[in-house]
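Laboratory data are not the source of any read-out in this text; all were calculated from the coordinates shown. What you see is a predicted model, and the numbers here were worked out from it, not measured in a lab. Cβ atoms are built from the backbone, for glycine too; each structure is taken alone.
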Structure 1
Amino acid sequence: MKLIKASSPGWEQEFQDEDDLKQELFAYLCSGCREGTKDYYDDGLVNEEFPVYFNSSIGEMLATACGCEFYVEGIDDE
């Protein structure tokens, strides 16, 4: 499996274990991505991003604002 940072050409790391890849990816997520956010407009909720945890799927991590800078090669179900 390979973790690649799209915003930094040439930055990539290979992992043999999915948990190691998740640990590395999780380290790049800011507190807002980890804790989730809620955006309000005119006293109404307009957007909600749910929290992401270490045991979240790689796909859930990649779907965050920070995680979208990355992609993973070598995992079929993500």
Structure 2
Amino acid sequence: MTEPVLPDVMNKEEVAAFMRCSPKSILNRLARGTFMPLPFAERPYRWRGTDLLRWWRGEFRDAEEKLRSRARRLRAVS
């Protein structure tokens, strides 16, 4: 399978289309602390194309699991 070609910088809507989810789900997962890759800029949110390609290759799997487990622990405490 060939790698997708992505622009250098992508906005929330472009990331949502690439990841096949809604922009609202990206915001919700960012608020819960479970969305990877993290944006490099906020208001408006921006992502690097290279970070999204690394996510697509599966290089963030360990980090995603750590984020999810930390979010579960924080929810259990509150």
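General remarks:
- Structures 1, 2 were compared on distance in nm of label points 7 Å out along Cα→Cβ at positions 11 and 35, and the highest value belongs to 1.
- Top of 1, 2 by relative contact order in percent (Cα under 8 Å, 6 or more apart), largest first: 1
- Calculating FRET efficiency 1/(1 + (r/R0)^6) of positions 3 and 51 (r between Cβ atoms, R0 = 25 Å, to 0.05) for structures 1, 2 picks out 2 as the one with the greatest value.
- Test item: P(r) over Cα pairs in 10 Å bins from 0, in percent calculated as 18, 50, 27, 5, 0, pick one of 1, 2: 2
- Which of 1, 2 yields -17000 [helix-only ellipticity at 222 nm (-39500 (n - 2.57) for each DSSP H run of 4 or more, over all residues; to 500), calculated]: 2
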